[in-house]
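Structures given as structure tokens follow.
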Structure 1
Amino acid sequence: MNEQERTRRRFLTGSAAATLGAAAVGTAAGTQLSRNGTGQAEPSPTPYTPSTIPFFGAHQPGIADPPPSNAAFLAFDLKTSAAKSDLADVMRAWTALAAALMRGDTSVDPSLVSTGSAPGKFTMTVGLGGTALDQLGIQRPPSLVDLPLFPGDELEVAASHGAVFVQLCSDDALYLGGAVRAVRAAAKRVLRPRWQMNGFRGATSSTSSSNGRNLMGQIDGTNNITVSRASNGGPVWIDAASPAWMTGGSYVVVRRFRMLLSAWESAGSKTRDRAVGRYISSGAPLGGRKESDPVDLNATDPSGAPTIPVDAHIRLAAHRRGGEEMLRRSYSYSIGQASGTAADEDAGLIFVSYQADPLTSFIPVQQRLATSDALARFTVAKSSALFAILPGVTGKHDWYGRSLLS
């Protein structure tokens, strides 16, 4: 390396360090500002800082933890020859893999994992679909149903349903990519890949407690419920009233919605605001000023019409009875420009929700939305799946699904 190149590298390294240092100081001091619904500046939320997420616990990671910037959602089918003991072997292997990768140990599979990357709050979350239990002769829990075809759905069968589910999340896309390959390799004798969806969130998704925006510009996650891995029961965690092997688990719904972005962009700001029921620019409910303002579904305008339209997304998605609560953990996606000169980009939202009982939460809410949601004019559901999320791994002798598969 000549002296000119060494000088150039010192300059670049020093500039990068100075930039990162300034950003870190600004964040730590609370000097970064965001705009609220009134246009006034307000302090940014307190950042999250852990670099790794604990693996062991009564509940699996990747549910109550802040969502990292990148995610991969994988579904598998059981090979026809697979037996209960075969699936148990996969679960043992995945348990060891997840525990290692979550603490940053890539030596578990150096040939596949991106060893030069950091975990970036990596999490791995594992579940089973109803078809897996059917094939193994295990009775399904009552809530592990096949999701119905909702009005307006245009599902791709090959990209829906599945026997086994894995959610992988990380702020480091390279680490995530290596983890995906390692997960597949550990299961290839028993499982056959069915589909994969890759998602992303804004750069500050896991470093800030604020809600990010999706590809429609909508703030996604407003009024989301709060859940802790230290809690039990409630709207997300399954209690002892369910089959014993599900105690501490949950249910996840994964649906991919393609956004009709050209139609949305040409609709006009007033139409967009009324379809959501919030001002897209600020996230405030119609008639409000800030994203955090309560939603008043009884408010009317001077003409007597509802301030929030009867077909607005937030009105139809609002809880109407106990048990409809769910934890949303969605990601945006983009596959790129679809073929054909008139085709739009294949991009949108990977909707992810965790709940203790989809029969009382997701399904009735989605039935309302699919019937009359104004936002549905700008989206099309292309894939749909429901899985039972297994309880957490509680110690070194435990593994995913041990009480079910051992």
Structure 2
Amino acid sequence: MNESEAPGPNARTRVRARIDAVWRVESARLIAGLARMVHDVGLAEELAQDALVAALEQWPESRVPDNPGAWLMTTGKRRAIDRFRRDERFAAKLGDLGRDLEQEPGEPDDTLDVHFGDDLLGLMFTACHPVLAPQARVALVLRMLGGLSTKEIARAYLASESTMAQRIVRAKRTLTKERVRFTVPDREQLRERLDSVLEVVYLIFNEGYSATAGDDWMRPALCEEAQRLGRMLATLLPGEPEVHGLIALLELQGSRAGARLGPQGEPVLLLDQDRGRWDRLLIGRGLEALGRAVELAAEPGPYTLQAAIAACHARAVTAEETDWARIAALYEQLARRTGSPVVELNRAVALGMAFGPEAGLRLVDELRSDPVLRDYYLLASVRGDLLAKLGRAAEARAEFARAAELTGNAAERTVMRERAASTV
């Protein structure tokens, strides 16, 4: 290519955007496929990044290949071979890779989809391994399965890029140190390990749905990423009821996203939302997934029970039609399964709606001594709401003020202060 044929800045920008899109689609499969070969997710992620750098360098000068995923896989394998050649300890692994890479030097590897399902499952279970702290699992999943850059993950969680980079590096080192193999757990291990995977996806969704800190009440990109991961799991593990229960919960809760913010970006509480703005497509998907979860399970698990609660809201055309007694019963069932005081707090809300504020306040007052809830802003918020309904305005104002002090989210803090000021 001579100078007159060199791509201009607009063409380079378009190629860069195309590369970004390809990376989001192909990165998880690429890392998973490389991890199957080298048995080290940390190394696989580095090799995938090397392939991405090569694409950024070469594609603007040549063109985006017809099969970009295959091109990236071939490049990643060749980077692995180069690395192993420099280390005699990996001679056997080099032989394996050499046999695996039998194409001609310029021929892209089009076998990316051969082990697609098992590779992705292996990557999910490895990134969510119990030896890692929950925050580390979340970071690795977003990095390796979501294709997000360290900067994007840091921005989503209001952390510095250096802090997030260190978290990811430490997580990969821990997996190597603990000799965590890249593999799909056998049936005996699947249940325990699957819980960790589902927890990570739910944590990502929750941070997007109700941000724990910062100025924004929601971070929709995290919700969408969690839904994408949940749908992927449902495709890969179609016989697991709690996988369908989780995606049902994410779809049903996510259906309210468009109604949760007012014109100025202020939070709109559930009972005040315009239900005409709820996403009927997501509701339909959620109810369908809930039906599958119920069919598959001998008894509903925690995610399926939460999805059933969300379905009660989704089926109510107006807030007044909500079946709060049914919701309270579901929360009682969920509390027995989980032993969670937060679930009990939600049950108190449902009891207050179904049977009057006195019923809800009795349970809330029992929960005030629980160390888990002592400094939880929603305990104060719920108690304030029940006290206000009982006409105990001074006590309610104090609870709303306390909730404002305890929350780390600026939008939620504003709502609590406004409720304190308006309670008379």
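Please treat every number below as a calculation from the coordinates, not as lab data. In this text the structure is predicted, and so the values were computed from the model without any measurement. Cβ atoms are built from the backbone, for glycine too; each structure is taken alone.
If helix-only ellipticity at 222 nm (-39500 (n - 2.57) for each DSSP H run of 4 or more, over all residues; to 500) is computed to be -7500, which of 1, 2 is the source?
On the way: 1: -7500; 2: -22500.
For helix-only ellipticity at 222 nm (-39500 (n - 2.57) for each DSSP H run of 4 or more, over all residues; to 500), the value -7500 is produced by structure 1.
Comparing 1, 2, where is relative contact order in percent (Cα under 8 Å, 6 or more apart) highest? Display every interim value, and only then the final one.
Numbers: 1: 24; 2: 10.
Result for relative contact order in percent (Cα under 8 Å, 6 or more apart) over 1, 2: largest is 1.
Assuming 17.1 is mean count of other Cβ atoms within 10 Å over residues 241-248 as calculated from a single structure, say which of 1, 2 it is. Don't jump to the answer; show the numbers that get you there.
Values: 1: 17.1; 2: 26.9.
Answer for the origin of the read-out: 1.
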